[in-house]
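Next up: the structures, one after another.
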Structure 1
Amino acid sequence: MKLRHALSALLLTAAGLAAPVATAPAAHADTLICDQYGSTTIGGRYVVMNNRWGSSATQCINVTSSGFRIQTQQGSTSGGAPLSYPAVYLGCHYGNCSPGSPLPRQLGSIGNASSSISYTYVGGSVFDASYDIWMDPTPKTNGVNQMELMIWFTRAGGVQPVGGRVGTTTIGGRGWEVWQGNNGGNDVVSYVAQSSLSSWSFNVMDFVNDVDNRTRVDRSWYLTSVQAGFEPWSGGVGLAVNSFSANVG
């Protein structure tokens, strides 16, 4: 399990890691998942997971043919780690690999990794919308990876990433705050959008290359999964991933 640490007057986050249940059958439109680690597949290519790793309160997601929507969220916390990380992903997460997954794959063999995401946000909630990129020195398909790269498309309610702000950068023609830290289980580098994004198409490797320059990650490491979802602390009903795609070439 990933370890989290609460700091006074700060809300810290890193995407939840909790072992999912066995791979479920493919979802049809409007499939409701309330199981803590329940998951299903969409488009014959991606996994959608409920991943309520940080709370015992009920959370349900409504899975569509292209994404998901948080349908029920009964948990709430005022600090520390988030309640969950419902997400859609390509790759392997705690032994649950997407159908025909091209990941894990060594970074040095990846020329381009295009991805596109569209979010819906709702007011009155405390959350971040995070795109997670996981890397490890080995082609790991289970357990905690050593490096988590987070791209925060937006945040609400005063939450902020693990660690401290180390500067700013420009990637993909957009400005980002850069944060670095460790959550007790893995290193985390977070890129926080300087202005909120609800949709974007980009090259995952642009961020990986920046992490390569900042950390111990190098081209011998492996990309194990790319994930897009939400970390809610309170509220969250109506938050949605409308669409998600990822291709590793």
Structure 2
Amino acid sequence: MIDFSHASKAYTNGDVVLDDINFSVSPGEFVVITGKSGAGKTTLGRLLIRDLLPTKGKIVIDGEDLSKIKPKNIPLIRRKIGFIFQDYKVILDKTVGENISMVLEIGGYASKKIPEKIAHLLEMVGIPKKENLFPGQLSGGEIQRAAIARAIAADPPILFADEPTGNLDKDTSIEIFKLLQKINADGTTVIMATHDVTLIDLSPARHLTLEKGKIISDSEKKTSALSEPSPTAKTKRKIKK
């Protein structure tokens, strides 16, 4: 599904943010990427949605080399990937429902079915009946849940969460992490970038460690299942072309 092959990213000032990154993610995996601030976690996510291009190497999603995709097809790739931002990126002067509705409208969802879809999403993430509230009326944890609902609204097969618990207290962080586990159990491939290594103890998820732009450890590197799901894995959602 996802393959980083000798991918590096350097900026014009000479800073190398990612250096010769190699890893693959199979459909249905839950991968936790840890590393200190500045390790390259966010840059990795931006490469994944083609917000940036690698300086060297390549990144392939579902057989497509992101560097070779025509500009007009970039939105199609981005629809395959839900992105959860550390600072939420919600539109403050729109209600929770309106924030989610925008994603559904862009994805071509039938307008008459949108209210029902929003209600289902908010129930799923644990903030039912809050579609008419504005972000400023929610707690930090509730805003993050709303952001997660928006990220998965169009049923993307891949979800990238960039420090989704970075601004939350410990108990709320655990709740958000368990929510991401539930989303993964329902068939979505989840990649979570975090500096909070304590969350790893809550799950047997695969764990990659980034340090100064390099992967220094991969909990499943020794296995041969980096590009194929295990025989015992349940059937996961297929990417829609």
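Name the one structure among 1, 2 that helix-only ellipticity at 222 nm (-39500 (n - 2.57) for each DSSP H run of 4 or more, over all residues; to 500) of -8000 was derived from. Matching structure: 2. Work out mean projected area of the Cα convex hull in nm², for residues 127-214 alone for each of structures 1, 2, then name the structure with the largest result. Once mean projected area of the Cα convex hull in nm², for residues 127-214 alone is tallied for 1, 2, the winner is 2. If Rg and Dmax of the Cα atoms in Å, for residues 63-174 alone computes to 14.7, 43, which of 1, 2 did it come from? The structure behind it is 2. Figure out for me which of the structures 1, 2 the number 30 belongs to, where relative contact order in percent (Cα under 8 Å, 6 or more apart) was derived from the coordinates. Going label by label, the one that fits is 2. Out of 1, 2, which one gives 1.0 for distance in nm of label points 7 Å out along Cα→Cβ at positions 87 and 135 as computed from the coordinates? Label of the source structure: 2.
Structures compared: 1, 2; top value of percent of Cα pairs over 30 Å apart, i.e. the largest, recorded for 2.
Here, each number is a calculation from the coordinates, and none is a lab measurement. On a predicted model such as this, the values are computed, not experimentally measured, just so you know. Cβ atoms are built from the backbone, for glycine too; each structure is taken alone.
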